[in-house]
Structures are given as C-alpha cells and as structure tokens.
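Quick note: the coordinates plus some simple rules give every number you see, no bench work behind them. This structure is a prediction, so every number in the text was calculated from the model and none was measured. Cβ atoms are built from the backbone, for glycine too; each structure is taken alone.
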Structure 1
Amino acid sequence: MSIWAIIIIASVAGLAVKITGYLVPAEVMERERPSRVAGLLTVALLAALVATQTLADGQDVVLDARVPALLVAAALFALRVPFIVVIIAAAATAALIRALGG
C-alpha cells in the first residue's frame, strides 16, 4: 500500500469522525475520549502530510534542503515567533542551502 493510499484512508477516517460529530448527540462528543481521539487524529494527519511533503520524492525518502528548513520552522514555532517570520526564515534556510549546493 502506497503512502498516498494510507493518507487517503486516514483522511476519510478523519472526515468520518467529523461527520459523526454532527450525527451523534453533543453529550457523547463532549466526553473525554471521543474529543481526544478527534483532536489527535487531526494532528496525526497534519504530521503525516508534513512528513510526506518534506521527506518524500515519489517512493523514495530524500533528505535535502527541506529538512533543515522544517527544523528551523519548528524551532521558531517553539519560540512563538510570528507565522510570517517563520515562513520567511524557513524559505531563506532552504534557499541558502540550495544555493550552497546542498
């Protein structure tokens, strides 16, 4: 099974959880476990998307300028830097590494 098939299946599962929120009474969805699962599933899907877009080139895992750029972005997010500054710094990091031949 390809990575995209897994992402599509996880996305459909996430959509099913979201639709369930409209179909199930509010008391059920306000319980701790369903609320936590829905929140964690969203985070997991976003993490999978970031990982595949950063590390994948077709079916291969590639470590190129995107990896240090992602690390810079993560560090700046941890420091609560404004989003536009994070984007500019990550893009500059990737551009600099590519310009240096990395």
Structure 2
Amino acid sequence: MKINILTGPYEGNNYSFEYDILVGREGNVDLPIPLDLAVSRKHLKLSVVGKILIIEDLNSTNGTFLIEAGKVTKVNGKKEVNNFPAFIKIGNTVLEVLL
C-alpha cells in the first residue's frame, strides 16, 4: 500500500507499507502524524485484503472520512474500499491510498 499525504502538516510526504498499519498522533503507530492536533493518538487502522482496503476508525475524537467523487462520508467502524486511489481525511490531513 502506498500513502501520499495531500494536505496538513506533512503534505508532500510519501510512504509504502507491506502490512496493516495504525495511523495516529501517538509515536507508537506505523504512520505518526504528531503535528496534526486534530488527529487522535490512535486514529485509524488500514488493512489490505486482496484488492480491498479496509478502513477502520478506532473511536477517534474527530472522525475518519472517506472522500469519493466529491462526496464525504464518515467512516463508522469499518469500511471496505475497492476504488483507487482512496482519499481519507483525518483531522487536517488528507491521505491518498493506492494499492
């Protein structure tokens, strides 16, 4: 999975992962975003099963949102995505996720 940060304090950063990841503000996550104070300590989990991305909000304070075709949908619990790139908004940060 490839992740490009499109907005927020880490705009322009790019990452690649070969495993499921935790994203959050706390240092004990796979993709830390400590400068975005609207992101929870452990905000969300991203998992890949085949060609499906599973987005799981980890009871974050400000929510996790999926942006598809200009429509913003709040992720409650888990959401499966099979259209890429996937755009995910957490706090002031937008992630572009590619498989």
Structure 3
Amino acid sequence: MIKISAVCGMGLGSGLLVKMGIERVLERHGFGRKDFRVEVADISTARATTPDIFVTTAEFAKSLREVDAEVITVKNLFNEGEIEEALLDVFKRIYEEKNK
C-alpha cells in the first residue's frame, strides 16, 4: 500500500477536499483503496508523518525538503487535472517498485 499525505495549510476541511481529489484521480486510473491510503496533514504536523508521497504546494514543499518521501507540488490543490499530471507517474513508479 502506498501512503500519501495531502498537506494543506488552509485547514482540515480543505485538506479533506484535496484528499478526495487524489482518491478520484487514482481510482480513475484503476487503482483501488487497497493500493493506496491518503491522509490529511497541515504543514505543522506533516513532518511527523511517514508517507511515500506528499502532495502540496510549492510554498509548503519548502518545509518538507529533508523528508524521506517524494514531494509532489501543484499550484492549485483543488485542480484534479494538476494533481493527476503531477502525481500519476510518481505513484505508478512507486507502485511498481513496491509490487515487484
């Protein structure tokens, strides 16, 4: 299972919307809930989490420079097209590595 953390500084409500967008993108590409788990974190608690992938904005990514995870940045966290473009190839690569 691939763990993804949706990092948003605007609050848990907006983080939940980002989480749902990530889930919809991955499900559209044939991945099921057994393949991934998306958590919501604000920027102050994100560094304490251990996902495989962070999805956040460039501004918040600066705070995640030293983490041991892929950091995916998008300009608009609510734009599923942007999320898909930034996330999908990285997700597929990690998925393949974990399922060899």
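Starting from the value 0.70: which structure in 1, 2, 3 was FRET efficiency 1/(1 + (r/R0)^6) of positions 9 and 33 (r between Cβ atoms, R0 = 25 Å, to 0.05) calculated from? Intermediate values should be presented prior to the final figure.
Numbers: 1: 0.70; 2: 1.00; 3: 0.40.
It traces back to 1.
Determine which structure produced the value 16.1 for mean count of other Cβ atoms within 10 Å over residues 17-24, calculated from the coordinates; the candidates are 1, 2, 3. Present the calculation step by step, with values, prior to reporting the outcome.
Details: 1: 11.4; 2: 16.1; 3: 18.8.
Answer for the origin of the read-out: 2.
If relative contact order in percent (Cα under 8 Å, 6 or more apart) computes to 33, which of 1, 2, 3 did it come from?
Details: 1: 21; 2: 28; 3: 33.
It traces back to 3.
As an exercise: helix-only ellipticity at 222 nm (-39500 (n - 2.57) for each DSSP H run of 4 or more, over all residues; to 500), calculated from one structure in 1, 2, 3, equals 0. Which structure is it? Intermediate results must be reported in sequence, preceding the final value.
Values: 1: -25500; 2: 0; 3: -13500.
Of the structures listed, the value fits 2.
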